[in-house]
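What follows are several structures.
Any read-out appearing in this document is the output of simple, stated calculations on the displayed coordinates, not a laboratory observation. Source: prediction; values computed, not measured. Cβ atoms are built from the backbone, for glycine too; each structure is taken alone.
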Structure 1
Amino acid sequence: MKRIRHDGVVVVGAGLAGLTAALAAAPAKVLLLTGAPLNQGCSSAWAQGGMAAALAGDDTPELHAADTVAAGAGLVDPQMARLLAEEGPAAVRALAALGAPFDRTAGGDFAQSLEAAHSKARVARVKGDQAGRAIMEAVSVAVLAARHIEVRTGTVLRGLLQDADGRVRGVVAEQDGTLTEITARATVLATGGIGGLYAVTTTPAELTGDGLGLAALAGAMIADPEFVQFHPTAIDIGRDPAPLATEALRGEGAVLVNADGERFMARYHADAELAPRDVVARAIHAEREAGRGAFLDARAAVGAHFPDEFPAVFAACLSGGVDPRKQPIPVAPACHYHMGGIVTDAQGRTSLEGLYAAGECASTGVHGANRLASNSLLEAAVFGARAGAAARDAADPGTRALSPAVPPVLPASGLQILRKAMSRDAGVVRDAHGLTRLLGVIDALEAGHGQAPALVAARLTAACALARAESRGGHFRSDAAGQAYPRRTFVTLAEVRPALKYAAE
């Protein structure tokens, strides 16, 4: 195995969190590793709604933080939510300064949309549903122009390097079939979520929780892995991944109807279409399970303006034979965001010396049991910058003996088995029987293929979902609908048991 000594910071992942961390690490040298070309293969580029921030005169960071806490169903860290909300406006303005073309009012202010569970219209957007790609294009240009950053595409994370004290000293990466040890003073994981572990997802399929799994294998503390957010309105046209009908459509007045044209959300929540995402997702799931179907009707709210106001949604619908100007859009819940992840502090530091994390693979505590709409890009920008700055200032521990760990990769056939089992048993509605069955599937796959990072991420999600015998936020247990005292989950891989031990109890 080759070895490269990098005198600086290694950042793994090129979504908004990774790129922001790389920029913030200046003047330290940054080696940015990504499997896909910039602006591809990351959820950030697919984000439609925009970035939530208190930018308007009638809004405040205190209100934004309060909405974040309320949406998180008792598990949001209020100090972290306040930090996110306070630094949010500056983060949006910084992206605008890089060239992100946010929509503006006639007076030059940020145009902002109302989304579910927000008390104010505070989502800065780009052409209705183009925020993620437009923001990423601007940041990608800045990264490519930055002299302190070297970008290596086509490079896949395969392992973490640790010394005898457990400190992370770099990574093992694979490029063109060759493994290379890359040592560095600090390592930032910005590897995204776990959407690729589910059969129905709105995220890039390659996001299978590898950063989370590798950190757990190295001994890192993991928080809240059971909390998965299912976007209510993935466009149900048989594509994998499923295209997304942004929540901004409901903010503009689009309504949910069943096959008979009946609006049904008022039967599930007083806020109807603007209820929290978990409520809307379960309502759509229930309508579909009952055979009534679910459709997003935006004919009156958007209609002929679709091509200009929501071009991504319009194009996706047309590709599936649906004209949203003339007919309702068929929708289904899909895995969209992972609230859990590698535990970090406000500077992105994990429980392992030398290892930092940011973005969806991290757990800062700002999302709790249910992420507030459009807080994800904001978190990536705010905490990505904090992680990059902290990694820049990390002390070089010097030369020590290293122990590279390169776990196996789950083959495509095994991944397809896992995806179906995850959607079936760890989806919108869960119960102990299904979760125990899922852990059995993971046990069998691990016995056949080894402890692959994707299986580790799936095991953490399933085991902690089984252990949480209550319904809270995005985690709904049909066999334990009541709520216990609010508590976050903090766990290491060593504390998670196989299915046989659960079944024996």
Structure 2
Amino acid sequence: MIKTQNRVTITEEDFTIEELISVARYNLPLELSESIKQKIKQGRALVDGFVAENRVIYGITTGVGENSKIRISVSESRELQKKLIMSHACGMGDPLEKEVVRAIMVMMIKNFSHGYSGVRLETVERLVEMVNKEVIPFVPREGSLGYLNHQAHISLVLLGIGEAYYQGILVDGETALKKALIRPIELHEKEGLSLINGTVDMTAIGALAVYDAIHVLKAADIVSMISFEALKGTYYAFDPKISQVKRHPGQRKTTDNIHKLIENSEIAERFKDYRLQDALSIRSIPQVHGACKDNVDYVRTVVEREMNSATDNPLVFNDQDGARAISSSNCHGEAVALALDFLAISLSELANISERRIFRLVSPEYSGLPPFLIEQSGLNSGFMIPQYIAAALVSNNKVFSHPSSVDSISTSGGQEDHVSMGTSAALKALKVIANTEKVIGIEWMCSCQGIEFLKPLQPGAGTKAACDLFRKYVPRLEEDRILYKDMRKAEELIHSAEIVKHVEDKIGPLQV
């Protein structure tokens, strides 16, 4: 994958999460290299040869799933492809976010770019046109066991049916294509099956989740150190020697981040001997945040491997064994499903420890600060209820952290008797990340308030930068006011990674 300032070009090079995000979220145009176009054409030539020979091949001259026992004539094969798209497009619920749909479309294109699917170049280029001209299919959120449903709704629009957003307005698929000056296609043999197959939906959603998780991890390090200062923590627990004798890289990275964030902190220096030992939610930040970093690093590896894999079924090959189509199960998403369940658990833990710090900040018996971080706490509730909100979000995360991948329900007459539930794992991970962003935002709001009571002592270079950013948008709480807008602003600044960008501009890059 080659990324320039103006476009992303799919080549034989590995495709990264950042490159996917640059197209799906930030709307960089996408194109295929000439060498990739040739690979796609070569794969299609194999399928055309199989059709001409009238070979018995799954999904080309047979039905699919349990219907694979039924022979389909060559003359019926193209009709089968359209019927596959229509019959499988039966999702339910609210639509996926537009960036999620775009990410799935990009992963469909990448999946076909290997040349092992046998899809025509014309079909792949039509998908590229839809991405670049921002024709975003309406894709219901619910109904995927790991593949099929989301891709089917996207593929409807390729045919000029279904529904899509064009320039932000939901119209029928035919109208969307017409307005974007894109011609609908007529599917050829195998194309309908390939369009709905593969792990592209869970992988695309997983890539978005990993990208956001990386920024949440950095934000959590930043905000936790404001809490550390507000709670008069002792920095002895963060001595680099501690991380040298426990050999987890995430712990070392977190310790390094901590020292950058609180460099030149008058607060940390004044209170280094305030207590012998802090509570675990403070002194174990390197161990807990570090473990989450290591887990996210593992998930990133799995997701990027899958992003660069051929996940269709069947796959077509032409090598020393001759031209053949092999039915197997690269469309099974177990590796991604397990990893994304792990991601949800990791981010839930990040929120868990954050909420415990919020609790300490608002509790005077632990913080030594005014009750609920407000003067006249009898008359004012201060930050009492934001801690309730954080507790509710953390509780919800515990439910979402139940693994999807341990479940499987037999489908298609028993032919598909074990499925990964990877798309459920991916969507669940997005929920956990969104909740964690909210919890970290609440901690940020509370810790910035707490540190106000320690003036004129100054915080560290990184923590001061974060507090200054927050105060740019949200004033100190002097007496009770409506807080949900303040909390929403904190969440926005974390989700957009503005807090990370602002702090890194001041102190340099943080590790994750």
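From which structure (1, 2) was relative contact order in percent (Cα under 8 Å, 6 or more apart) calculated, if the value obtained is 17? Don't skip to the end; give the middle numbers.
On the way: 1: 22; 2: 17.
Among 1, 2, the structure yielding 17 for relative contact order in percent (Cα under 8 Å, 6 or more apart) is 2.
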Parent structure of the calculated result -0.17, -0.57, given that log10 I(q)/I(0) by the Debye sum over Cα atoms at q = 0.05, 0.09 Å⁻¹ is the read-out and 1, 2 the choices: 1
Structures 1, 2, by distance in nm of label points 7 Å out along Cα→Cβ at positions 229 and 453: label with the highest value: 1
Among 1, 2, structure where Kirkwood radius over Cα pairs in Å, for residues 445-492 alone as derived comes to 12.3: 1
Label whose coordinates, when helix-only ellipticity at 222 nm (-39500 (n - 2.57) for each DSSP H run of 4 or more, over all residues; to 500) is calculated, return -18500 (choices 1, 2): 2
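Matching task: 0.10 is the computed value of FRET efficiency 1/(1 + (r/R0)^6) of positions 173 and 397 (r between Cβ atoms, R0 = 25 Å, to 0.05). Pick the structure from 1, 2.
Working: 1: 0.80; 2: 0.10.
Source structure: 2.
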